[in-house]
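Following this line, the structures themselves.
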Structure P
Amino acid sequence: MLPRTTRRTVLSGTRSLVALSAAAALLVAAPVAYAAQSATPKAGSTAAKTGASAAPACTVSVHPSSNVNAVVANSAAGAVICFAPGTYRLTSALSPRPDQTLRGGPGVVLSGTRRVNNWVASGKLFEAHGHLPAPYSGAGVCERANSTSCQLAEDLFVNGHPLRRVDSLAAVTAGTYYADYSANEIAVASRPARNTAEIGTTRTAINSGSPGVTIDHFQVQGFASIAQQGAIVVGPSWTVEHCNVRYNHGVGIMIAGGDHAKLIKNYVHDNGQLGVGQWRSQHTVIRNNTIRHNNIDGFWKADWESGGIKLTYSSATITHNTVKSNLGVGVWADVQDDGVTISHNTILNNAADGVRYEISYNGKIVDNVVRHNALGMGRGGGTSLYSGAGIDINTSSDITISGNTLRGNLNGISTQLRNRGSGPKGAFTLAHVQVTGNFVDLSRGGASSGMVENVGDPQAMQQNDIVFQNNTYVLAHAGQPSFSVAGRNVSWQGWQANGQDTSGRTLIS
């Protein structure tokens, strides 16, 4: 609803009416609500008395001094392995067996870093030798044109905070670093105090093809996961819950071949590329998570797999999450996803589209709050419906968009028809898209909603069953040309004259 002090005029046809835990060791905790809760009920509680919701008892215990990889590998299938508080510096990924539970708790940190203390002066800089792998090329397109620095996964931390990688020694200033892989040297502007500098060296924290694994209450940070790969790699029927996943280079949590996996109540933030990724995984659930401020390592915000959540070749239910302030797309279904429901989420302040559904099928985008997205796309950005929107449907079919509230986005709802090749159902197209019952604020200057195409067939939009009905729009003034009919901007009256939103209405702000 608009503020009570706002004057409203309703236009319908020709009628008008007035109308975010505390962390240990490597990094300080982020200032957002994450609290690792004990999995064991308190004495005297209802759960303790009845056992109705008590977690399974620990069958194995480990401590930071344990050979934790060996303990996990040698414990029985179905074991409940409980981690004592402390920092576990992993040099290789934990590989749980079928149906095992790995249970952490307050102060349990899985770290992918090692300390860097061998700093020596070199001119005005300080350098440390021997902490980098051999030179390599990684995946990814960086936000900075002609840069490949985002592809390099060994991030440097000082006093618990990531430094920003630069492309040359000459560019090193306070708060930045340069990594010369050929010389195996890291350079910073000032000498870090002993035991305050650390570098990510281990690629992955947890990775196993075993089914039925539960990962519960861990802080997972500092892993040198390369682009498109995760610090936690989730397999079939896994549950990952109550984890704080941050400061990993690539993807925080990656579901890969993880049919029926569940991510519940995790805080996934400040990862280098993407918060949550999903690849070739069906019927997953991503629920009640906070996914915030990902892509801190500078991948291309407008169009290369950076930001909050991205799925490919998958199906999922994504519901009741907060997806906020990611430097890329908020929630992105791309490339042959089939059956993704995005519902009841709060999606705000993401640099690119709030929701993007691209060359995919059978999507439902319902009852979300989508605010202030696509306002910071950077390189390659623009202002047209082709560029970004609160909700952006790109050459996809059988889509329902209903009951969403959109305010302050670059554009409102964009439906795009482009030449995008073919998939398992033939040529990708924009078809059978129903946009109904949404509240779309277009009063921001230049914002629009509607349909655009670059295939040279303006009539295809109507012929392909692209229907907007019963939506409410907020306009700055009655004649505002905020509606696009195959790329031609028209007023509200022109929009209705093209058969769209004949049962809709507008509010004048």
Structure Q
Amino acid sequence: MSDATATDTGLVLAADGTPLKKKLAQALFVSRLRAFGLVLPLLAFIFAFFMIPVVVLMYQGIHNDRFASIMVRTTPLLAEWDAKSEPGEEFYAALVADLVQGSATDRPRPTQVAGRVNREQSGATSMFKKLLRVIRKLKVEYEGKEEKLSTLFRRLAADDIPMEARLAPAAALGDLVAATHGPFKEMVLKSSKKWADVKYWRAMKVSSRSFTPSFVAKSLDLVYTADGEFVMAEKKRRIHLKLFARTMEISLSVTIFCLILGYPIAFLLSTLPLRTSNLLLILVLLPFWTSILVRTTAWIAILQSQGALNDLFVFFGVTADEARFQMIYNKMGTLIAMTHILLPFMILPLYSVMKTIPPSYVRAAKSLGATNWTAFWRVYFPQTIPGIGAGAILVFIIAIGYYITPALVGGQDGVMISNIIDDHMRKSLNYSLAAALGLVLLVVVLFLFWLYDRFVGIDNMKMG
């Protein structure tokens, strides 16, 4: 009956009567499910240890709630403030109350607030410290006993009270101080006259916004004002755009140098007998077995004024002994060392593509009257473009985020944006600005990648 139905309807059935098309779809689904199960651990690893950390770091570039989470009374007032008029008594009272509450912790949080505001307006840290010294001398009555705030905070900490339980009386103390002491404006201005300057309150208003473009603006040499506008930073503070431009310049130069040096090597490897090419390929791969730090340090010994390369120049009369070339701690040193380190990443994609090009194509072109140059340029070179694209993208992406080599041999002229990001992460501890710089760099790289796909095509890129 099923065979007759299949014949009448034009359907091809399997042995169990299921349409063959449906049976094939089920088999393909099971096959794909099995393949997905095999790569699932890798996807989970990449998502957990790569994607999530990157997203969390990038998120810090636009989100910083350090001020808003500590200055809970001051933040709403700053949100409604017009950023022009002089703050009133209630602003100063809220400021003191928040500092009282924040000072009751093991690691006083007002210092974190001061650091956050100081990133918007220099000089804020000293103002907060002076004000905190005044506040800790205030006396309050707590549990039937009058004592200084500094003494009370030490007692709360010494009693080994959990942080969550300690913050509750601290908040009550803040309200108590705001209700029983004053006038606060006079007291705050007595600690530092700078509190009368509106620019510091504007910096606090910018700092009070949890979601803020302030750090992204700084990474582009702009200043985000309390009015919500972007203005160009002072000339002496415009460093990031220059570093981005230098990073692009060095990365592009290294990519070009690697292509110029790597193309002939890859061509030679692809035309030599297999045994010889494998031996030379080992020499190409040999740098991978040596630490980047060791290779970079070796270049310091080679390129310095009294190094091996300058000794050879003096020996062959290229330069005088008293006029040796300065090839280290500048951009030249960075270009030489990075080109040497990244050269294998250009050779391998080129070699893998060139190895698949039949030599008969070039011989056929020559037999038809083409010169060596015409046969190479019109026949051979176009077939190597996928390898060039793969190698160029690989080298450029690695070079744009390079850190160790510019840090060791770059000096002031060879510093790249990655070194500034590391400096903010390890020294200045400005994680938000470091994340914003990384975010801008990521956007730039994605834009360049889009341009490459738009004009060249990712489908034309081959890794061999």
Structure R
Amino acid sequence: MRLSKSLYTRGLQCEKSLWLKKKRAELLSKPTASQKAVFETGDAVGGLACKLFPNGKEIPYDGTTFDEKIELTKQWLNEGIENIYEATFEYEGVLVMVDILHVNSNGSMEIYEVKSSTGVKAVYLDDASIQYYVLHGLGYDVQRVSIIHINNKYIRADALEIDKLFTIADVSSEIVALQVDIPNHLHSFEAMLSSDTEPKIDIGKQCDYPYECDAKEHCWSHIPQYSIFDITRLKSDKKFDMYHSSIIEFNQIEDISTFTKTQQIQIEAEQHKKIIINKQAIKKFLDSFSYPIYHLDFETFQQAVPEWKGVIPFMQIPFQYSLHIEQKNKPLEHKEFLAVAGKDPRYHLAKQLVADIPTDVTVLAYNMRFEKSVIKNLADMFDEFAIHLMKIHNNMQDLMTPFANKEYYTPEMQGSYSIKYVLPALVPKMAQAYKDLDSVHNGNDAMQIYPKLATIEDKEEVKGLREALLRYCELDTLAMVKILEKLRENN
């Protein structure tokens, strides 16, 4: 039984997941584009963190077996290499690769596990604890174990300051405390993996914590696509209490009095297949703004390692917006902006935004908290636009409100007030329009594609992808126009 540290933490989350990974990996879901992007970010952050411990050597991953990695690690330790990146060890069938191994002058060691998140999570302690277990078991003197993570309060200046970008958290005492349980976990895993029969472990909160499991589609195959697990803002404990009482579908719920008002609306709409519209509330919402209406949507991306001055790790950096301008008894007008990739887009975007949106108009967004935060960050960054930007910020209204409050609800929304559920429920033709788009079909696609434009040499490919980004963002604000029209029809 050879286990890596990732397999060990997988087993701690769910032994069935570990068994499937080792025995029936074809049943697991493939990583999504977003998940792959997270892995790429992790690799980049890990490489950068090595600069905190310079003049080291890295164990090559490609082109070497694990046994060769282990032997090379031993060789470099014997040669007195002070810092080894991806140092590889095995003890009792458990294989670990230490992100950064620092060897002190007296021969004692320090383990540094690098994470691209902004804090220390419990699962990181499990990850680091199995590394300590292996090295300690091999007889090495491990004096310190630390988690290196991103400092979310770091604001980039003109140059990147590695020592300020990262926070080093000493977790040695927590790691030592976890050692007592590791042998029991390993014995349990070994017994479970010795069987060719899939473990009988029912679904539970472990399916999503600390990570969404890639075996979820397999393990949840008996749950309908739309079930009690989709009830809005219902606590996980209550969902599983219902599940264990054999209540899975909406028509099995007999007493809805214990649910919140919005949850009752969802359950009632599903049980009776009816549309629920609070016309008085919708009218009050529609009366709260006047023409002209500027429908606004931003597209943003994030950088774990800030490239430009004033950027904070994982800050939402706007690179694009779409505006549909709606005036009474006049044709719909559209304006748009898409920055050049590879350069800081914020100044030019802010400059164009204040040129496109007056200070005294209704600005409508879907989930305005996001758009308002983007505008506030721009105002904080650029004094020359700050007053104008904050007037846009203060004039903003949220098209999501009647749907979040379930003042307009249809069973097709399936408990969600996300625009990706609201739009097809109200305007089915628009949903097909998103499917017909080329390359960019959602915000995640836009977030992944835009930064890569700077690395693509084929000008025609860049031109095509930029056009795809523009058409997607344009469709987002056109969708808002159509949703607003639907609200008016039912008022």
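Bear in mind these aren't lab numbers, they're just calculated from the coordinates by the rules spelled out. Since we're looking at a predicted model, the values are computed, not measured.
If Rg and Dmax of the Cα atoms in Å computes to 33.0, 107, which of P, Q, R did it come from? Comparing all candidates, it corresponds to Q.
Hey, helix-only ellipticity at 222 nm (-39500 (n - 2.57) for each DSSP H run of 4 or more, over all residues; to 500) derived from one of P, Q, R reads -20500; which structure? The partial results should precede the final answer.
On the way: P: -1000; Q: -20500; R: -13500.
Source structure for this number: Q.
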